[in-house]
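Colleague: So, here's a batch of structures to check.
Coordinate-derived values only; no laboratory data. This structure is a prediction, so every number in the text was calculated from the model and none was measured. Cβ atoms are built from the backbone, for glycine too; each structure is taken alone.
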Structure I
Amino acid sequence: MKNITLHRQWIIKAPVGVVFRIVTDFEKFPEYFPKVAESMKMIKKEGDNLEIEATANSFGREFPVKMKTQILPERGFVSDNESPVFGTSGHEELLLLPHTEGTLIDYTYQVTIHKKWLRIVATPLIKWYAMKAWEKAVIDRLKVMVEKN
């Protein structure tokens, strides 16, 4: 498979504004979510449009990622990401919606695997492992940061 779409939804027991401030503070991602982001460097910012050079953590490896991201005020972000070293690119959407219990996070990542040999190994990993790992590294951490038990 060359293209894979990952999609999940979660409820965070905190207001949209609180969740928004954290998930769109890309320069603090390494501090907030160290298991997915080693570093984030803002290269360009024009209003709500950002260009970011990141070092991501995934599958036990660090690799560079270029991100072209648009902040959607109080609604989340969309980002086109490219990692030539890892051999993938993708379109990521993290949308925030008000929910009776707080905030609904609607997350979609459309991944394209460019290296044919990588598809054999990466497809099952991405389909079955990546979203669970991302949930643990980002969503579970976010819940700890903002939910009052």
Structure II
Amino acid sequence: MKGIVVYDSSYGNTRKIAETIVETLKESGMEADLFSVKKVKKLSAKDYNFLVLGSPTRWGTMSFAIRFFLGKVKSEEWMNKPFAAFDTELPGNIEKGEGSAAEKIAEKLRDKQMNQLLPVLKAVVSKIRGFSLKEGEIERAKEYARELAIKLKKE
């Protein structure tokens, strides 16, 4: 099984989560390509069995680049293919249940009749250390990717 992991990142945190997911998927026996959303030239469902998409949460939603990318995900090509979504968020945003990039991404991909394999991953970013990932978030991303690999193998 081969997948594509596409992310956008403002401070490098979403990129770190994306890299961790790809590394862990590969360790679990999956093939996965990693792309910054700005580097994806062509997206073909013929080349991939699954999609993982991530964005920082800004003002309660996904980045403009990810929103634009979602327009390239054609329902007729990607229908019934599995996906997972993740984001990076400030803890206050999560506690208040404010808008989430990952939840909005998942909603858009479900609208395209794709199959969501796991609940979204919300990686916590701390403002205290200059917008860096909270301790333990890389390990959470690894666990998420291991769970994803198990689900993908059952597909």
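Colleague: -11500 is what came out when helix-only ellipticity at 222 nm (-39500 (n - 2.57) for each DSSP H run of 4 or more, over all residues; to 500) was calculated for one structure; which of I, II is it?
Modeller: Here the read-out was taken from II.
Colleague: Where does the value 31, 11, 4 come from, among I, II, when semi-axes √(5λ) of the Cα gyration tensor in Å, for residues 94-133 alone is the thing being computed?
Modeller: I
Colleague: Okay, next question. Taking distance in nm of label points 7 Å out along Cα→Cβ at positions 6 and 46 as the criterion, which structure among I, II has the greatest value?
Modeller: Answer by largest value of distance in nm of label points 7 Å out along Cα→Cβ at positions 6 and 46: I.
Colleague: Can I ask one more? For which of the structures I, II does the calculation of mean count of other Cβ atoms within 10 Å over residues 14-21 return 22.8? Don't skip to the answer; put the middle values down first.
Modeller: Numbers: I: 16.9; II: 22.8.
Corresponding structure: II.
Colleague: Another question about this same structure. Here relative contact order in percent (Cα under 8 Å, 6 or more apart) was calculated and came to 29; which of the structures I, II was it taken from?
Modeller: Answer by label: I.
Colleague: Out of I, II, which structure matches 3.2 when distance in nm of label points 7 Å out along Cα→Cβ at positions 62 and 110 is calculated? Could the numbers behind the result be given before it?
Modeller: Details: I: 3.2; II: 1.4.
Here the read-out was taken from I.
Colleague: Once Kirkwood radius over Cα pairs in Å, for residues 38-85 alone is calculated for all of I, II, which comes out largest?
Modeller: II
Colleague: I have 11, 42, 36, 10, 1 for P(r) over Cα pairs in 10 Å bins from 0, in percent, calculated from one of the structures I, II. Which structure is it?
Modeller: Computed on structure I.
Colleague: Moving on to the next point. Out of I, II, which one gives 0.7 for distance in nm of label points 7 Å out along Cα→Cβ at positions 22 and 102 as computed from the coordinates?
Modeller: Here the read-out was taken from I.
Colleague: Next question. Match the computed value 0.50 of FRET efficiency 1/(1 + (r/R0)^6) of positions 30 and 126 (r between Cβ atoms, R0 = 30 Å, to 0.05) to one of the structures I, II, and report its label. Let's see the in-between values first.
Modeller: Details: I: 0.85; II: 0.50.
Going label by label, the one that fits is II.
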